[in-house]
Structure I
Amino acid sequence: MIGTVYQSTGLWYKVKLESGQFIECRLKGKLRLDDLKTTNPVAVGDSVNVEKDDSGKNLMITGVEKRHNYIIRSSPRHKAKNHIIGANLDQSLLVVSLKSPRTRLGFIDRFLVSCEMYHVPPIILFNKCDLYKAKEMAKFEELKALYESIGYPVHLVSAEEKEGLAIIKDIIADKVTLISGQSGVGKSSLLNALIDLDIKTKVVSGYNEKGQHTTTYATMYDIPEGGSIIDTPGIKMLGLINLEPEEVSHYFPEMRSLLNECKYQNCSHLTEPNCAIIDSFEKGEIAESRFIAYEVIYNEVKETNHWER
């Protein structure tokens with residue numbers, strides 16, 4: 001039988017068969033050894049092969065079909081391993097906020113780099129606009145202009161007040177969408193508003209504006225109008241993997257188009273003379289926040305041992 005993984009708890013997997021029936025499976029033992037570098041050899045969104053075990057009573061996942069894409073990060077609990085957030089995606093929704101809590105731009109840029117690496121078109125949603133005052137709205141307009149100039153769609157929504165949701169419903173219709181973001185930005189509230197779920201939510205701490213996890217396991221939900229959406233636990237840190245220093249600039253679209261104009265083939269785009277990217281940055285054509293994000297990621301990757309990348 002062929003099915004799609006809708007939930008992974010680490011021990012049990014909820015799978016939707018081609019017939020539409022939902023079943024619970026376990027992983028066939030030897031499958032765990034196929035990819036020792038990931039904490040989850042089977043991810044939500046995977047297309048899997050399911051068979052009955054020798055007793056005929058239990059269902060086992062015996063194989064995973066080739067993924068056409070996925071988003072992966074370094075595991076927050078196991079330094080030597082990686083974690084696949086979701087697989088076989090048409091797009092991703094990155095939910096961020098400028099207030100309660102405030103999402104750092106570095107996190108946004110890291111997520112965009114990850115999407116570029118694995119060919120997942122990203123869309124940025126600024127949530128909680130009902131809390132924004134003039135200062136936050138001005139910042140939103142600035143960031144909207146920045147990211148849209150690079151090619152990333154940006155939308156303003158309020159899950160609490162159900163503002164701006166109509167266009168998001170159109171965006172996710174008939175597609176497999178990963179929804180992600182840091183804890184507390186309102187992913188669960190947004191899902192509740194979009195597809196009438198009953199996911200529990202928690203109030204963000206007023207003391208440190210840090211969110212709490214409300215989603216424990218990645219879970220896929222079908223959208224009544226067609227398509228599906230994968231909800232993921234809130235991300236505190238997004239560690240990039242499978243990346244070499246000289247590749248980082250390839251995943252910044254505003255830099256990628258200038259790579260052939262640098263004097264040196266192995267240019268780091270940080271200190272070299274006659275660097276087209278540095279020149280573009282000094283002219284104000286590349287945003288300072290984006291150049292800083294590039295520099296931070298480049299140096300982080302460079303300082304990581306080659307065998308750990």
Structure II
Amino acid sequence: MICKICNKELLNYHSLAVHLTNQHKNITHEEYYVKYVDDKKCYCLTCGSLVPFINLRLGYKKHCSIKCARNDVNIKNKIENTMNKKYGVKYYTISSNFKAQAENTKQIKYNNKNYTNREKSIETTIKNNGGVGFSSESVNTKFKNTMKHNYGVEYAMQCNTLKRKYEDVLNSKYGVRNPLQCKEIRDKTKKKYFYNDINFDSSWEIAFYIYLKDHHIRFEYHPICIDYFYPGDNKIHKYEVDFKLFNNSFIEIKNIHLLNNMKENKKSLEYYKYECMLKNNVKIITDCSKYINYVNQKYGKKYINSFKTR
């Protein structure tokens with residue numbers, strides 16, 4: 001292997017990559033490949049878009065994504081031929097023997113023949129981190145530390161650079177700089193679940209609702225609307241409380257990141273809504289893992305999703 005820039009003899013592609021990184025820092029591996037190995041632009045065999053670069057030995061990928069690879073006719077035919085030779089069917093899900101074997105393994109290992117990889121992943125995450133996603137304290141801490149290291153803030157919306165980038169993306173896609181100014185986005189954020197003849201905003205709200213019901217705690221869902229003034233448009237707006245408990249305490253279910261975004265911009269409508277919560281002694285719950293876990297254990301992990309409307 002010869003470096004085309006300085007003619008140094010090297011053992012293999014890996015040695016060449018290390019050599020380029022150390023000795024020729026002004027050129028990337030991809031630039032070297034295009035200039036000295038193959039200058040043809042590579043396009044996805046399925047959709048025709050440009051594909052990512054892998055390394056100096058392999059060059060570019062044949063497909064831009066896993067989806068395109070799966071939709072490639074040649075790959076599909078190859079999979080079907082292999083399945084046909086081994087099991088006599090085009091797809092493994094058609095084979096009754098394959099299905100029975102998979103269900104039997106799941107029954108022995110997990111005591112549930114319909115056990116999915118997603119359920120296994122969630123259980124492992126909860127076991128290792130004490131929660132899923134940002135409900136896990138370790139994940140939350142790691143996210144904050146990464147944000148502090150990269151941008152000097154704990155949350156993305158506290159960084160002006162990231163805020164501008166976010167607004168630019170919104171502007172290029174929807175022609176607005178605030179998501180609530182776009183009807184398409186507002187429609188997506190409408191009620192997502194329908195349970196017990198009630199529309200709910202999120203799975204967290206349903207879980208909390210079920211928990212209160214099952215524990216015979218008296219409450220009301222969306223009991224009242226509280227007026228608050230926003231000087232930005234000189235209008236009175238309404239804040240709808242999520243829950244009211246029997247002891248007259250108000251409860252708001254809010255993701256920690258949404259809550260921090262509300263508090264971040266003191267001139268925004270959301271900040272005045274947050275102030276309205278504080279003035280009316282609304283208790284804000286930012287971690288519903290206790291209620292989610294309760295519902296999952298009692299009714300099954302697919303119970304809440306079965307009420308999803310979209």
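Brief remarks on what is shown
- At a computed 9 (relative contact order in percent (Cα under 8 Å, 6 or more apart)), which of I, II: II
- Distance in nm of label points 7 Å out along Cα→Cβ at positions 66 and 234 from the coordinates reads 5.5; which among I, II: II
- Taking distance in nm of label points 7 Å out along Cα→Cβ at positions 250 and 266 as the criterion, the highest value among I, II goes to II.
- Test item: helix-only ellipticity at 222 nm (-39500 (n - 2.57) for each DSSP H run of 4 or more, over all residues; to 500) calculated as -14000, pick one of I, II: II
- Label whose coordinates, when Rg and Dmax of the Cα atoms in Å is calculated, return 27.1, 81 (choices I, II): II
- For FRET efficiency 1/(1 + (r/R0)^6) of positions 226 and 290 (r between Cβ atoms, R0 = 41 Å, to 0.05) computed as 0.70, the structure of I, II it came from: I
Values in this text are rule-based calculations from the coordinates and carry no lab data. Quick caveat, the model's predicted, so the values are computed rather than measured. Cβ atoms are built from the backbone, for glycine too; each structure is taken alone.
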